[in-house]
1. To test your reading of the models, identify which of P, Q gives 0 for helix-only ellipticity at 222 nm (-39500 (n - 2.57) for each DSSP H run of 4 or more, over all residues; to 500) when calculated.
2. Taking distance in nm of label points 7 Å out along Cα→Cβ at positions 95 and 175 as the quantity of interest, name the structure among P, Q where it is greatest.
3. For mean count of other Cβ atoms within 10 Å over residues 47-54, which of P, Q scores largest?
4. Looking at structures P, Q, which one was relative contact order in percent (Cα under 8 Å, 6 or more apart) calculated from, given that it came out as 14?
5. Hey, P(r) over Cα pairs in 5 Å bins from 0, in percent derived from one of P, Q reads 1, 8, 15, 20, 19, 13, 8, 5, 3, 3, 2, 1, 1, 0, 0; which structure?
6. Computing Cα extents along the principal axes in Å, for residues 55-126 alone gives 48, 29, 22 for which of P, Q?
Structure P
Amino acid sequence: MKTKIFLLTAIIITMFGVNSAAQNKSAQKKVLIAYFSRSGNTRTLANQIKDITNGDIFEIQMSKAYPEEYSACTEVAKRDKETNARPELKAKVHNLDTYDVVFIGYPNWWGTAPMIIWTFMESHNLSGKTLIPFCTHGGGGEQNCFTDLADHAGKADILKGFTVSGSRAKSVKPQIESWLHEIGIVK
């Protein structure tokens with residue numbers, strides 16, 4: 001009887017394959033990918049992480065959006081940083097307690113995360129969560145993006161982040177997958 005069950009299982013796996021999304025989930029941990037994106041580059045990374053981890057996605061948005069025009073946007077963002085502003089969130093994650101792993105994505109603005117990221121982190125209890133930052137940049141690299149995030153993380157555990165030039169966001173899925181393997185999020 002056991003031999004028949006084993007053979008039947010082997011035939012089913014051969015015919016239909018194994019669900020790769022289920023294989024990718026690390027110890028069945030529930031994953032949230034929260035991100036803020038102005039131009040769409042960080043959104044692209046967030047969606048690639050979602051595809052690989054089979055996590056849920058949440059777009060961090062401000063009640064009052066930054067100006068559409070780039071120079072005006074950067075000036076408002078610079079002023080927010082200088083005044084340590086906390087822009088208001090449009091919405092919060094209401095079931096954050098159900099997630100084990102929270103990716104937090106954002107662009108590098110003035111050497112760090114946009115201030116809305118600190119609003120997001122301060123508005124949610126991240127204690128006991130595993131936080132994983134990712135960011136896009138226009139040539140400035142990581143700068144203080146990940147160290148500043150660690151300063152705002154409270155009692156959360158932080159894993160190694162991922163950063164890439166925004167212009168390369170659409171072509172880095174293999175690098176994202178390698179990074180997720182390296183930090184133990186996918187097997």
Structure Q
Amino acid sequence: MAKASEIKTGNILRINNELVTVDEWNHRTPGKGGAFYTGKFRNIKSGRIVEARMNTDEAVEICRVETNDYQYLYEEGDYLIVMDNNTYEQFNVDKALFGSAIKFLKEGMNIIVSMESEEAIMAQLPNFAEFEITYSEPAVKGDTSTNALKAATLENGVEVKVPMFVNQGDKIKIDTRTGDYVERVK
């Protein structure tokens with residue numbers, strides 16, 4: 001157990017048997033009364049933000065979280081099977097931890113998973129991933145001078161908007177956080 005004065009922004013705490021990450025943490029010293037801390041915590045599972053106030057000597061549990069690179073192997077029900085790149089140990093990771101970015105997941109892709117006492121609590125794809133375009137309409141002559149976008153289907157079946165000069169068979173880089181086209185890969 002640690003004191004509230006030892007908390008830093010970015011720490012992961014266990015409060016009321018729920019894991020929260022510290023988004024904001026401020027020390028307050030009013031003119032009257034003792035000093036205290038105020039902060040904003042984000043619940044890891046629900047994403048809900050909670051504001052809190054703590055005395056300087058209030059006890060809190062700072063969790064030890066290990067973040068490592070894992071390789072995605074395959075899908076099994078509501079879980080993804082991932083392998084530790086160092087020990088070759090395999091783990092189950094809940095699909096819900098990836099959010100909407102899971103549609104950009106490919107077999108063999110390296111992902112980042114945060115574990116707290118052998119349980120995956122956070123997971124994310126790399127910020128950028130490369131995909132081959134399996135289908136896109138050819139551009140009409142004259143349309144390429146504007147910033148017009150067209151639909152293209154990626155190798156994993158996801159449809160994204162790309163510039164007119166991108167053709168079927170090209171490799172492109174996608175921002176997995178937003179699903180936006182970044183650049184054409186040579």
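Bear in mind that the values in this text are calculations on the coordinates, not laboratory data. In this text the structure is predicted, and so the values were computed from the model without any measurement. Cβ atoms are built from the backbone, for glycine too; each structure is taken alone.
1. It was calculated from structure Q.
2. P
3. Working: P: 19.2; Q: 12.9.
Largest calculated value belongs to P.
4. Going label by label, the one that fits is Q.
5. Attributed to the structure labelled P.
6. Q
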